[in-house]
Structure formats: structure tokens, C-alpha cells
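Undergrad: Just below sit the structures, each encoded as C-alpha cells.
Read the figures in this text as sums done on the coordinates, not as results from a lab. These numbers were taken from a predicted model, which means no experiment stands behind them. Cβ atoms are built from the backbone, for glycine too; each structure is taken alone.
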Structure I
Amino acid sequence: MPHFHIEYSANLEEVVDMGQLCEEIRAAAASVDAFPMPGIRVRATRVDHFAIADGDPKHGFIDLSIRIREGRPDAVKQDAVDQVFEALRAFLAPAMADHSIALSAELRDINAALSPKFGNIRDHMGHGS
């Protein structure tokens, strides 16, 4: 774990390459010590129904939710969210030059005792397909 969930307004579908945004977030997260690389999961969900600010349909949003296991000091979490948010801002700068987009991010702790995990990704890393 950490999990990165991007929610975005449907009107950005043709404006932002969401697959590439997922990769940018993954790469940024992989460079942060607080995020164990084998546990990184990035996904994006399109939101078809939304209303923003003055109701003008030109406005869009991208919200990044980051969930990590509890136990890291606040300073480490602050640095981690700042690094990933800066990668998000940098990637979206060209789109934001021409489009009205609200960006937000939030990092939340997950109670490890209430969040069981199982998987074998680490067993397959570096083994090819």
C-alpha cells in the first residue's frame, strides 16, 4: 500500500491523458521513501455528474486521494503529499493554461488492523511478464 485514487470530471477526458497522469503519479510516488514501491497502486475514475463553482460546465476538477498505512510522522507525510502534488501540478500545467481546472489532494492514514492485505506482486517483480 499506498493507494492513489484520482477522481476527475468527465469534461477533462479529452483534455488530459489520464493514463499518462497515472504513470506520472506512480513515478513520483516511487521516488518517495514513505511510499513502498511494490505497494503503489494508481487508478483514475471519471465522474460523469458534477457541479463546480458558478455552474459553468467549462470548469473541471482533479482530486487525488492518497491512502497509506498509519505510523509515519506528520513531517514525512507532509513531504510525501507535497512531492506528489507538485508532480500533479507540473503534469497539468499545460492543460491548466487553457482550461479551468481545480486541483486537490488529500493524504489519509489507514488503520492497519482494519485493512487486511494479500498479494504476490513482490514475487513477480523483475521476472518479466
Structure II
Amino acid sequence: MGNITTFEDIEAWQRAREMTRDIYRCVRKGHFARDFGLRDQICSAAVSVMSNIAEGFERGGDKEFIQFLSTAKGSCGEVRSQLYVAKDNGYISEVEFSQLTDMAKAISKMIAGLMKYLKRSQLKGSKYS
């Protein structure tokens, strides 16, 4: 698992930050920039991934962390679904779609792995005690 002392050390959070940055770049262009509903929703979902990883880590223990990771994983699915809307409306290219969906899938897989690790781990309860 490696030595993780802050949420910034978590690879899934680092990758979610990259995905969020890339999504924000996409939504600034062309028709996507003017589709306020979709633009705001996909940005919100991307930010939710990294925010829930961070918030869950900062909570007291493994059970809360797993709950927040579950929400982050769900937000990865939301991002992927909204990318289909963006692609279907010509807001992003096939290449952008593939890159971003691959990122979201990879992050989701990392989160699932972290959840599995936490469920099996002997680390229980508050990590600050």
C-alpha cells in the first residue's frame, strides 16, 4: 500500500485531480462552454471524485473512509455517463472521450482496490488514536 500520510499521497486522488483538470479544459471550448447544465454537472462530478477521497481520508476511520470512497466511485460513473452526452453532442472528440473515460475507469478501479484493501486490513477505527 505504501506510506500514505495525507490524501495527496493517494494515487487515486492524484489521478482524479488530473482528470478534473482535463475535464475543466474540455468544458472551456466551443459549444461545451455554453451548455451550462452539462458543463456544471460534469465539473461537479469530477470534483466530487477527488473531494470525497480527500474528505473520507480526513475522517476518523476505515468505515467512514470506505463510505466516502464509494461516493467517489459513483462519481466516476457519473463522469463517464456525462462524457457520453458530451461526445454525442459533438462537444468532445472521440480521442478526448476515450482518454477521459479510460481515466475515469482507471480511477474507479483504484478506488475499488483501496476499498477492498481497507475492508481486509487490520487497521480499524480512528486512525488518530
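Undergrad: Quick one: log10 I(q)/I(0) by the Debye sum over Cα atoms at q = 0.11, 0.20 Å⁻¹ came out at -0.39, -1.02 when computed from one of I, II, so which one is it?
TA: Working: I: -0.43, -1.16; II: -0.39, -1.02.
Derived from II, not from the others.
Undergrad: Given -25500 as the derived value for helix-only ellipticity at 222 nm (-39500 (n - 2.57) for each DSSP H run of 4 or more, over all residues; to 500), which of the supplied structures I, II does it correspond to?
TA: Numbers: I: -10500; II: -25500.
Attributed to the structure labelled II.
Undergrad: Taking 3.9 as the value of distance in nm of label points 7 Å out along Cα→Cβ at positions 64 and 88 derived from one of the structures shown (I, II), identify that structure. Walk me through the intermediate numbers first.
TA: On the way: I: 0.6; II: 3.9.
So the calculation was done on II.
Undergrad: A follow-up question, please. Which structure, out of I, II, was distance in nm of label points 7 Å out along Cα→Cβ at positions 56 and 72 derived from, given a value of 0.6? Please report the intermediate quantities before stating the final value.
TA: On the way: I: 3.7; II: 0.6.
This figure was derived from II.
Undergrad: Work out the source of 9.8 here, i.e. which of I, II gives that when mean count of other Cβ atoms within 10 Å over residues 48-55 is computed. Before the final figure, lay out each step's value.
TA: Details: I: 9.8; II: 22.2.
Source structure: I.
Undergrad: Say we calculate relative contact order in percent (Cα under 8 Å, 6 or more apart) for every structure; which of I, II gives the highest result?
TA: Numbers: I: 33; II: 29.
Answer by largest value of relative contact order in percent (Cα under 8 Å, 6 or more apart): I.
Undergrad: Further, regarding this structure: Any idea which of I, II comes out highest on FRET efficiency 1/(1 + (r/R0)^6) of positions 32 and 120 (r between Cβ atoms, R0 = 25 Å, to 0.05)? If you can, show how the numbers build up before the last one.
TA: On the way: I: 0.60; II: 0.05.
Going through I, II one by one, FRET efficiency 1/(1 + (r/R0)^6) of positions 32 and 120 (r between Cβ atoms, R0 = 25 Å, to 0.05) is largest in I.
Undergrad: Looking just at mean count of other Cβ atoms within 10 Å over residues 16-23, which of the labels I, II belongs to the structure with the highest value? Intermediate results must be reported in sequence, preceding the final value.
TA: On the way: I: 15.1; II: 19.1.
Comparing I, II by mean count of other Cβ atoms within 10 Å over residues 16-23, the maximum is at II.
Undergrad: Using distance in nm of label points 7 Å out along Cα→Cβ at positions 8 and 24 as the calculated read-out, with 0.9 as its value, let me know the right label among I, II. Write down the numbers at each step before the final one.
TA: Details: I: 0.9; II: 1.5.
It must be structure I, since only it matches.
Undergrad: For which of the structures I, II does the calculation of distance in nm of label points 7 Å out along Cα→Cβ at positions 96 and 112 return 2.8?
TA: On the way: I: 3.5; II: 2.8.
Computed on structure II.
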